[in-house]
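*Asks:* Please go over the structures that come below.
Where a number appears in this text, it was derived from the coordinates with a stated rule and is not lab data. In this text the structure is predicted, and so the values were computed from the model without any measurement. Cβ atoms are built from the backbone, for glycine too; each structure is taken alone.
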Structure I
Amino acid sequence: MAIPNRKGKYSYADYLTWGEGERVELIGGEVFDMSPSPSRRHQKILGELFTAFSVFLRDKECEVFFAPFDVRLYTENKQDDEIDHVVQPDLSVVCDPNKLDDKGCIGAPDIIIEVLSPSSVKMDRWTKYQLYEKAGVKAYWVVDPVQGSVEIHHLADERYEFQGVYTEEDTVDVSVLTGMELVLSQIFV
């Protein structure tokens with residue numbers, strides 16, 4: 001079923017009735033179209049990130065997921081018809097197995113990574129930054145495939161603290177996952 005009217009307010013219950021071909025997110029009950037299929041470079045970087053996290057997390061409690069993967073935010077004591085924040089981050093790391101069900105993630109993942117596309121810059125750098133900060137996502141990374149950079153924010157006292165911008169020459173400590181380091185030259189191939 002197609003989305004009947006994009007000007008109304010919707011819930012996760014509505015979202016579940018829409019066709020699988022509908023690539024949208026809900027933020028505050030408002031429908032946001034997902035950008036068209038990402039570029040080949042976007043997909044390559046996302047694949048390298050997924051592989052690095054997946055290999056590190058093998059035999060650990062945390063799990064990594066890539067889009068499309070529904071993350072329902074602000075879900076505490078809410079039914080599907082009351083949930084109005086559903087996003088599909090490019091990459092999500094969830095360390096609490098109680099937050100996972102067959103539909104995706106219930107609550108804030110530990111890490112969210114968004115890989116920028118030309119049409120998603122404002123959404124990823126501002127709207128989702130604020131959304132993830134308020135929801136309690138411990139680490140938020142914004143990956144710029146054009147610049148070959150990673151911007152990292154960590155949650156401290158319910159606010160994001162800017163950790164820096166890292167480029168292909170850098171190795172990044174994934175502080176939310178003890179012992180994990182990413183050599184960015186292996187990500188921006």
Structure II
Amino acid sequence: MNATVPPRKTVRDYIRTIPDFPKPGIMFRDVTSLFADPRGFRICVDQLLDPFAGQRFDKVVALEARGFILGGAIAHQLNVGFVPVRKAGKLPGATLSEEYQLEYGEATVEIHDDALAEGEKVLVVDDLLATGGTAEAGVRLCERLGAEVIGCSFVIDLPALGGRARLERMGLRVETLCAFDGE
């Protein structure tokens with residue numbers, strides 16, 4: 001008797017899409033369903049690291065907010081430090097700031113001014129790559145502290161919004177686990 005083996009799930013299979021959130025016409029890609037499933041979360045963390053197998057990192061730098069969940073797990077797995085890049089005004093102590101453009105306006109992210117040392121090798125992590133503005137600002141903060149960004153790793157890419165191309169024009173290695181058309 002031949003038993004049918006169900007197909008293995010991919011990271012994309014764990015991501016739910018919520019139409020019209022946060023506004024009409026937007027298809028929100030919700031990674032909380034991925035994080036809630038222990039197998040999905042494990043697959044995700046492993047696959048975010050897989051392209052960088054054998055590479056040495058000193059720190060994982062994660063972008064607010066869902067990137068923190070991934071960054072913490074990846075830093076733990078690599079046995080390295082975790083560094084948050086947060087929205088302006090959220091970090092105590094001395095910080096460096098970097099402004100970037102949003103669709104309608106500007107935003108600012110910050111990093112502690114002592115979070116990275118000259119020459120440290122870092123992996124920048126977030127859940128979603130859209131226009132690449134937040135990621136570019138995070139990379140610039142790392143570089144201002146003298147760190148070397150080895151690569152950027154994201155769960156989801158929205159290719160139509162150009163984030164990958166933006167980061168690659170900076171000479172960065174960009175890895176993503178899945179892509180969705182549109183927004």
Structure III
Amino acid sequence: MIPCDLYPVLPTSFEATALFDALPALLAHPEVTALRLPTKHNLDKAQFSRLLALLHDNDVALMLDVPDESSTLSADLLKVADGLHAPSADTLPILRKLAGEDIQIGCLCHSRDEAMLAGESGADYIAFAVEHADMIRWWTSVMELPAVAENIQTADEAAAATTASADFLAIPLKLDGTDETLFSSLLARLQG
């Protein structure tokens with residue numbers, strides 16, 4: 001067991017073939033509990049259904065990465081998503097109204113004030129850039145909402161984030177054949 005969950009993040013554009021080559025092995029890690037997908041993805045209906053099936057089979061939540069213009073969120077996407085990842089605390093009230101109370105919404109924050117505003121605005125998790133381990137440490141010591149360390153790209157960053165008590169590690173995927181190696185090195189470091 002590792003002290004946090006893994007939260008892979010898909011790139012803004014990707015090839016479906018590369019996605020389905022890489023994803024089964026990554027989702028097989030029980031530490032992976034959520035996957036972030038850009039709302040403007042290029043998967044067709046059959047590919048999207050295949051992705052949903054993979055996520056459900058591995059008990060992994062689908063989080064939609066929402067750009068500032070929340071109008072890109074279709075009702076169909078909202079029906080199948082487990083959560084939304086907002087670009088800032090300012091967008092939370094609009095997204096909450098659009099998505100309802102039953103969906104998880106988290107957001108990236110760049111300061112303590114923004115994080116507290118996000119919490120007051122109904123965020124279900126707060127994300128901080130990995131280089132702000134001090135903010136992750138502060139947040140987890142005084143607040144109950146989970147903290148996500150964003151943009152984890154090395155085992156050292158993963159270790160620093162878990163030392164700061166991050167609940168989730170958001171790991172950008174490259175889908176170039178190197179993701180499984182990164183996951184293995186992260187898990188080895190965090191279990192060791």
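*Asks:* Among the shown structures I, II, III, from which was the value 3.8 of distance in nm of label points 7 Å out along Cα→Cβ at positions 28 and 44 calculated? Intermediate results must be reported in sequence, preceding the final value.
*Replies:* On the way: I: 3.8; II: 1.5; III: 2.8.
Going label by label, the one that fits is I.
*Asks:* From which structure (I, II, III) was helix-only ellipticity at 222 nm (-39500 (n - 2.57) for each DSSP H run of 4 or more, over all residues; to 500) calculated, if the value obtained is -12000?
*Replies:* Going through each structure in turn, the value belongs to III.
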